[in-house]
Structure 1
Amino acid sequence: MSNLERRTEEEKVRMEGRLPPGQALTLKFPVLHYGPVPGFNAATWTMKMYGEIEQPLSFSWDEFNQLPKTKLTMDIHCVTSWSKFDTEWEGVSVTDLIHAGLLKLKPTAKYVIQHAEFGYTANLPLDVVLQPSFLLATHFNGKPLDPDHGYPLRGVVGFIPGRESDETPYFWKGAKWLRALEFVAEDRLGFWEQAGYHNRADVWREERYR
């Protein structure tokens, strides 16, 4: 696609109300993260869920891949000002785990801390994690995630057109190389929030930094 075609597509999504303030359409999928890309060993990898839930959970890689899967299409918006539209994701919905009776929340659960490799964390309100736009993703555009984009598992959150009432955080609020979800009663700042990024990070309010 030429630059003129890109600008034409950008104006289209702007007119549709899908381009947040300060953002520009990209046709690429930029790689942005802090630190090295971790290795992956399917024999030792686990995904845990704990905290304000009735029973802690732990899944091996094989067990995680047996969980109910869902696919969704949404727009994603990075705090560095790029936006990518109609991206396709596949993975596990936290809401589906609850509906299946696998995950049982206590009434005290209000926030979710995503724990990733190397001690990295990202925090979100539980209400956002339970939106259709949050996914524990294993696939992007029909293929397993690239290592640079979080293989084998990452949190992902974005905007689903037609669901304007849902909260839309910037893309960093989904952690790459995810290893655990901790359900908590009180919010705790994640890695980037401790470094000065906005805690809520609403793309429509352009909440980039504190």
Structure 2
Amino acid sequence: MHCTYHVSVRFFGCWLGLFHDLKIFGRENLPRENGFILAANHVSFADPPVIGVACAPRAMHFMAKKELFQHNIWGWWFKAVRCIPIARNDRDIKATKEAINALKSGRNVAIFPEGTRSVTQEFQEPELGAGFLATKAHVPVVPIYISGTNKVLPKGGKYTCWNPVRAFIGKPINPDDFPAIGDRRKRYESLTNKIMASIAELKTMSSSKGL
């Protein structure tokens, strides 16, 4: 991965640690070798930095909407850290192939199954991308629940300091545990629903611990 990525992770690690008391739980659940998909809830632009820090030293390729690459100030950065541009409103075959190839070559891909940020913090109807990619690439999916970023940088709001951030990493989900059936879409749906259920369980666990 480009050095810009590793420098960025160190910077975000310091920022989140100093100003948001970042704590990460379940790091032992991250695969130590071969590619995997990291699937997370999404409420803030601050979520990707949390994921990058939580998964370090393993680098992540983020699937990001194409418009971000055209930004006058930050467009270069999304390219430098090797995000995968994807069109949100149609089937982006090129982006899908790039993600699958990355996973098969042993790299890791971060994805938000809900597709866009939630304003209410409630889970939205997931898209099938995570289930599809995992099935095609034959890699595990690691669920992660992120809390607190909605107060750090809410959708449509301004950045605020001192709000604590937590990340809870769950156990990997193996796509091979979901047998092939006649309707491939149903298989993708079953796997995606399992991923979202695992993220929901992590949310419940965080609430029960008062974190």
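Please treat every number below as a calculation from the coordinates, not as lab data. The shown structure was predicted, so the numbers you read here are calculated from the model rather than taken from an experiment. Cβ atoms are built from the backbone, for glycine too; each structure is taken alone.
Determine which structure produced the value 0.8 for distance in nm of label points 7 Å out along Cα→Cβ at positions 97 and 129, calculated from the coordinates; the candidates are 1, 2.
Comparing all candidates, it corresponds to 1.
Quick check for you: by mean count of other Cβ atoms within 10 Å over residues 57-64, which of 1, 2 is greatest?
Checked 1, 2; max of mean count of other Cβ atoms within 10 Å over residues 57-64 sits with 2.
Please state which of the structures 1, 2 yields 1.9 when distance in nm of label points 7 Å out along Cα→Cβ at positions 153 and 201 is computed from it.
Considering all the candidates, the number was obtained from 1.
For the read-out relative contact order in percent (Cα under 8 Å, 6 or more apart), a value of 29 was computed from one structure; give its label from 1, 2.
2
Kirkwood radius over Cα pairs in Å, for residues 41-120 alone was computed and gave 15.0; which structure, 1, 2, did it come from?
Source structure: 1.
One of 1, 2 was used to compute helix-only ellipticity at 222 nm (-39500 (n - 2.57) for each DSSP H run of 4 or more, over all residues; to 500), and the answer was -12000. Which one was it?
The structure behind it is 2.
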